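Rule-based calculations on the coordinates, nothing more; no lab input. This is a predicted model, so every value here is computed, not measured. Cβ atoms are built from the backbone, for glycine too; each structure is taken alone.
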Structure P
Amino acid sequence: MGDGPGDIAHVREAARAFADGLDPAPTPEPAETLALVVSELATNALRHGGGHYTLELAAGTDAVHIAVSDLNPAHPRDRTPDLVGGTGGFGWPMVRHLADTVAITPGPGQGKTIHIRRLPR
C-alpha cells in the first residue's frame, strides 16, 4: 500500500470501512478520528518516509491498533507549523494528541514502524 498522494483518500476510506466492519461498530466520531490518524500517518510516510508505506489495522476488545511502516529509519519530529505556506507541521502533534499510546520500532529492513493504540474502540 502507499505509493503516491492519491492513495491518501483510499487509505482514509479503508480505515472507515475497517471501523464500519467492527462489531460493535464505533460511533461516527471515533471512526472519523481513526480515519484522520491513519491518513496523517500515511501522508507523513509518503512525504518523509521514502514514498512507500504499509498499513496494518487491528482491533482488540478495547482498542484499535494502527501500524504504519515506511523506509526511513528517522523518527518523526515536531516542527513549527507553517501557518502561511501550507507546508505542514500539524500532523505529528495531532497524531500524538489523538493516540492513547505511540511507539516507534525499527524495521522492517532499514525503516521504522509507528504503532498507535487508539481508545475507545
Structure Q
Amino acid sequence: MPNTVEYYLSQGFDRPMAEYFASGRKKLVAVTPQKDFSLLLTYENGEKRVLDMKSTLERGGVFTPFREYDNFKRVYIDDCNSVSWDIDPNVDSNVVWNNKVDICPDSCYIDSVPLSEYKAVI
C-alpha cells in the first residue's frame, strides 16, 4: 500500500499532501522573485508554478525583512532544495544557521498554483 494516496492519508497526511507524495516529490531547480511578491518556481520536469507570498509576508515574524522588495528578491534555492533567504546577506548562513529563513520545497509545491492558473501578471 505504500506510495498511494490512501497510504499517506492513513499516516495522517491531509489530502493535498497525500496526493503530492503519492505522485512523487518534485525537485525545484529555479526560483524567480516577481514584483507582486510572488515566486515563480521551476521544477526539474519543466513545470512552472507560482507561490504567492503576500499573506505570509503580511503575517510578519521571520518574514518581516522580506516585505521590502530589495530583500525579497534575494531569494535562492539552498543545498536542501528549500526556497531560502538570508536575513543579512553579509553573513554566511552555513555558519550562522539562524540567519536563514526557508520554506520546505514540498510545501512550496502544494501551496503554489500552476503558472497558467495564476491571476496576476508576471
Structure R
Amino acid sequence: MSAVAGASRAARAFLESLGQPAIGREQADTVVLVVSDLVTNALGHGGGAYTLRLTAHPSCIEVAVEDPSSRMPRMRTPGLVDGTGVFGRHMVNGLSLAAVVTRGPGGGKTVRALLPR
C-alpha cells in the first residue's frame, strides 16, 4: 500500500470513529481528498517523510501535514496546456474554511486546512 493510500485510509477510519456530530459522506470525502493532496505534496517536496495529524473540532476537521522541508509551498498557475496540473493548492484553499502554512521551530513546515464538518 502506498503512503498516500495509507494516509487516506487512516483519515477515513478517523472520520468513521467520530461521535456526534457525525460527519456527512460528502464532507468525509472532501477531508480524504485534502489529506491525499497534502500528503502527496509532502512526499514529493518534503523529502519523503511526513506526519499527519487529524483533529475533530465541533464545527470542523483540522488536517495538519508536517514535513521536514523548509521550502514553503508557492501558489502556481495551473498548467492546462502541458498537463502539469498543479491544482492542489487552489483546490485545498477552495475546499477549506482556512488553509495556512507555518514554519516549524526546528525547520520544516506544517500545512493546515480546516474543513467543514
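Taking 0.7 as the value of distance in nm of label points 7 Å out along Cα→Cβ at positions 7 and 39 derived from one of the structures shown (P, Q, R), identify that structure.
Derived from the structure labelled R.
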If distance in nm of label points 7 Å out along Cα→Cβ at positions 15 and 63 is computed and equals 1.7, the structure in P, Q, R: P
